Every structure is written in C-alpha cells, then in structure tokens.
Structure I
Amino acid sequence: MGKNQHVTPKDGKWQVIGEGNTRATAITNTQNEAIKIAREISKNQQSELVIHRPNGQIREKDSHGHDPYPPKG
C-alpha cells in the first residue's frame with residue numbers, strides 16, 4: 001500500500017503531496033485539478049485520498065485501498 005495523498009492549499013494554489021513528503025507531487029491552479037491527480041495516484045497506490053479545505057481542515061476522505069473494516073451490507 002502506498003502513501004496517502006493529500007490535496008492542500010499552497011500559496012494561493014493547490015498541491016498534491018504524499019503523506020510524509022516535503023515536496024509536492026503536483027501544484028495546480030484549482031482544487032478540482034489537484035483532486036483528479038491525487039485520486040489517480042491513490043487508486044494506483046491503493047491508498048487514501050485526503051482533501052483539505054482552504055483553511056487546511058480536512059474536508060473529505062476517500063479510500064482506494066483495502067479497508068481493514070469494510071462496512072457490511
């Protein structure tokens with residue numbers, strides 16, 4: 001399983017950054033562009049996508065890996 005991918009604000013733009021990394025994988029003008037890139041990476045790595053709000057607060061999470069406790073039903 002790969003690193004979780006975070007979409008975070010950075011100097012008026014949006015970055016895709018792997019958890020624990022110091023450098024961004026990608027920097028885009030819009031959050032939607034960054035989400036598309038991060039979603040593709042997290043699917044390929046079977047990791048989690050974490051989308052942050054402009055204030056840095058977590059807005060949404062999307063798991064693309066094997067959840068340890070999948071919901072029943």
Structure II
Amino acid sequence: MNKPKEELELHLQPHPAERVSIRIPTDTLESLKKVANSKDISPEALLNFYIGQGLRQNLAKLFSKRLLESTAQLLA
C-alpha cells in the first residue's frame with residue numbers, strides 16, 4: 001500500500017532590514033560571486049548567511065563566557 005507523500009512547506013517570516021554599504025576587496029567579491037553561483041543563490045544571500053553564521057557563533061561564545069563568569073561569582 002502506497003502512503004501519500006507529505007509535502008513540506010517552508011514559511012519564512014520577513015525580518016526588518018536596513019540597507020548598508022560596505023567596501024569589499026574585488027578578489028573577495030569575485031570569490032563570493034563564484035561560491036554563490038555554485039549554490040544557486042545571490043551573492044547578497046550568501047553574504048547574509050555568512051554574517052548570520054559568524055554572528056551566531058560569536059554570540060554563543062559570549063553567552064557561554066558570561067554564564068561561566070556568573071557561575072564562578074556564585075560559587076565564590
């Protein structure tokens with residue numbers, strides 16, 4: 001007996017955004033375009049992904065550091 005395939009839907013909620021202008025070295029921009037093209041996304045989307053990924057990693061480290069400092073103060 002064949003089960004019907006479940007369809008997956010992706011629901012994205014738009015986030016408020018602000019336009020910024022940054023200077024990127026020409027060779028870096030060319031590399032960004034090549035990678036974005038290989039992933040079939042825009043260079044802007046790839047840049048946003050990279051920024052978000054790095055930001056999440058740094059925020060997680062910052063949170064961990066603060067948590068350890070708070071724990072040390074409580075135990076002292």
Structure III
Amino acid sequence: MPYAQPLWRSIRDDLRARIQAGRLKPGGKIPTTRELMDQHSTSSATVRRAVDSIIESGELVGRQGLGVFVADTAEKD
C-alpha cells in the first residue's frame with residue numbers, strides 16, 4: 001500500500017504551487033486560515049503547520065496583526 005503524505009504537506013505543496021504559478025504574488029497576502037481550512041476540509045492546526053513550514057523556509061512572511069504574505073525577493077536578501 002502506498003504511503004499517503006500528511007495533509008499539512010499537501011496544503012504546503014498547494015501553496016507553493018500557487019506561488020510558483022504566480023497566482024500568489026510577492027508581497028501579496030495568502031488566503032486566511034479559515035479559507036484554507038474550508039478549501040482543504042481540515043483543522044486550523046493542520047493549516048498552521050503547513051503555513052509555518054513555509055514561513056520557516058522564507059517563502060512566506062508573517063506580519064503580526066496583518067496576516068501572512070508571500071515574501072518579496074528584496075526581503076530574502
């Protein structure tokens with residue numbers, strides 16, 4: 001039986017694919033936790049784990065009280 005990857009990784013991969021395809025642009029806000037929960041039929045903890053993993057890689061930036069944004073190339077330098 002093939003190994004199914006955890007849902008948080010699927011969400012992470014989906015967000016990364018949206019960034020790479022240009023549907024989420026540098027400096028743009030990503031969907032809210034609630035929107036991602038609804039899109040993927042999962043809990044807030046699962047969505048947070050996915051988003052946090054991308055923040056750790058530097059592809060997303062969390063801004064207190066404002067949300068999570070796609071990192072600008074200037075912010076990475």
- prompt: Looking at structures I, II, III, which one was distance in nm of label points 7 Å out along Cα→Cβ at positions 44 and 60 calculated from, given that it came out as 2.2?
  reply: I
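Of structures I, II, III, which gives -15000 when helix-only ellipticity at 222 nm (-39500 (n - 2.57) for each DSSP H run of 4 or more, over all residues; to 500) is computed from the coordinates?
Working: I: -6500; II: -21000; III: -15000.
It was calculated from structure III.
Laboratory data are not the source of any read-out in this text; all were calculated from the coordinates shown. Predicted model, so just to flag it, every value in this text is computed and none were measured. Cβ atoms are built from the backbone, for glycine too; each structure is taken alone.
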